[in-house]
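Next come the structures, one after another.
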Structure P
Amino acid sequence: MRALIARLRSPRVLPNELEAWCLSRLHRRAYSILDERQLAATRRSDTVFIFGSGASLNAVSGPLWRLIAEHDTMGFNWFVRQRFVRCDYHLIREIPDDDFDRAVWKPQLGQYFDLVRSNPCFARTIFLVQSDFRALSGNRAIGFRLLPTDRRVFLWRSVRGRRAPGRSWLEGLTHGHGTLQECINAAYIMGWKRIVLAGVDLYDRRYFWLAPDEKRVNDPSPDATHKTAGGVVAALTEWADTFARDGVELLVQNPKSLLAGALRVWEPQLVQG
């Protein structure tokens, strides 16, 4: 309660969040909002690939991308830049470098959804949009109708300060050390039996759309280990054990990923000829 009161007293936070939250509720009727049952019915496979934005994606071969495309696919954050594979689901949570500086978030959100609109890999994507009060990117996406209105949408809420994954949409998705964990939690709730993480390298800050020596604005160096690496590895080690008890495998595609010591590496069965 004290944290909520302090938040409501913040002159910087409240107007931004309140405006976005109100606008999102006003314009939701413009979208086709899926319920839990409808969302679950869209699964086509027992396997889902969740994509980070690591540079290792550039090393994935054409035949391997075709094999991956036989299964369900999920992206998040700036995976909207990719042209590798059809994206079945995309989770919207963290987008701009600064959520409160209009000179930053407005053009970055515009660029983001221009990419969504123009990218054929996202033509039939279902967007999983964070929609709680603090969901600035998600609420703005709907409130300002930045997300194309012909895309199906599922709304979810984020939970901070919890280690275990949520077991239902009602419980919400565990944020943990980043949006990656919310994607994994979503896949767990949706019922996939095999969850494969691709482009989640963690050993550096290189991204698939940048040159090898190029870094993003807020990154210290392309060679720097990802700032959440230690926490993510520890958390997903625990989650893999939890999932295994429910008959769900959590794997990693890149054998060089820092997760490869904690998770089993996915071994593709490529058909020859």
Structure Q
Amino acid sequence: MKIPIYQIDTFSSKIFGGNPAAVCPLDNWLSDDLLQNIAEENNLSETSFIVKDKGEFHIRWFTPTVEVDLCGHATLASAFVIFNIIGHTNNNIIFHSKSGDLSVCRDKNWLVMNFPSTPPKICDVPNEIISAFDIKPIEVLKSNDYIVVFENEKEILSLSPDLNFLENLDGRGVIITAKGENSDFVSRFFAPKCGVNEDPVCGSAHCSLTPYWSNRLNKNKLAARQLSTRGGLLRCELIDNRVLISGQSVMYLEGILHV
């Protein structure tokens, strides 16, 4: 069986930046084991699989070790493939997913994802977080992930957490964040439990970061930077219980899988 595959660098306007994701368009769903094996072989933080259904699309996301309920950058990559390679003529895409219906629309060179807002709540600081970081955080919150807030952008850049402690936490992963110097806020994201030590740019993390920083900064439209080695730029907007997350993308690779 031959399956097309595309590798897209997301939240970047040039290759070798942002977060790479693999996209595999399918005619029909394959077995879960085969989908997971493909994602493991790709060895990227996420591989997305899409199946077209009457002008709309079903989407699933896999890390090298597990299937996840929501992934921003692989959704962005999938939308890029649908618009630019599959030739979808409508300016809007509807994805059916484990996190409900998600839409992506075109805005010139940017793609805008409409995701659910997941506001974090203040929580007790787990011992694992205290042990993982050399610097004491300002506060710790939790939604799908832990959000660990630090004083400034320099601290976010300098931190090197002990992932062995983070791997033992409940929840998907750990976001560290602070107010930005040249953006509204900055972040990094660690998910060793899901087989991703540090995600270069995590779109879905901004479903929680956006409502948090919108409340802190008293503004609904925010510019965000993820401070991984590759780096990434995002535009975020809070609208009621939804978050609009925008990014640019570029294709790095296209090929054929033989499975």
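Quick notes
- Between structures P, Q, the greatest calculated value of mean count of other Cβ atoms within 10 Å over residues 99-106 is seen in Q.
- For mean count of other Cβ atoms within 10 Å over residues 75-82, the highest value in the series P, Q is held by structure Q.
- Test item: mean count of other Cβ atoms within 10 Å over residues 27-34 calculated as 10.5, pick one of P, Q: Q
- Rg and Dmax of the Cα atoms in Å from the coordinates reads 18.3, 65; which among P, Q: P
- With helix-only ellipticity at 222 nm (-39500 (n - 2.57) for each DSSP H run of 4 or more, over all residues; to 500) derived as -10000, matching label from P, Q: P
Computed from the coordinates by the stated procedures, all read-outs in this text should not be read as laboratory data. Please read all numbers here as calculations on a predicted model, not as lab measurements. Cβ atoms are built from the backbone, for glycine too; each structure is taken alone.
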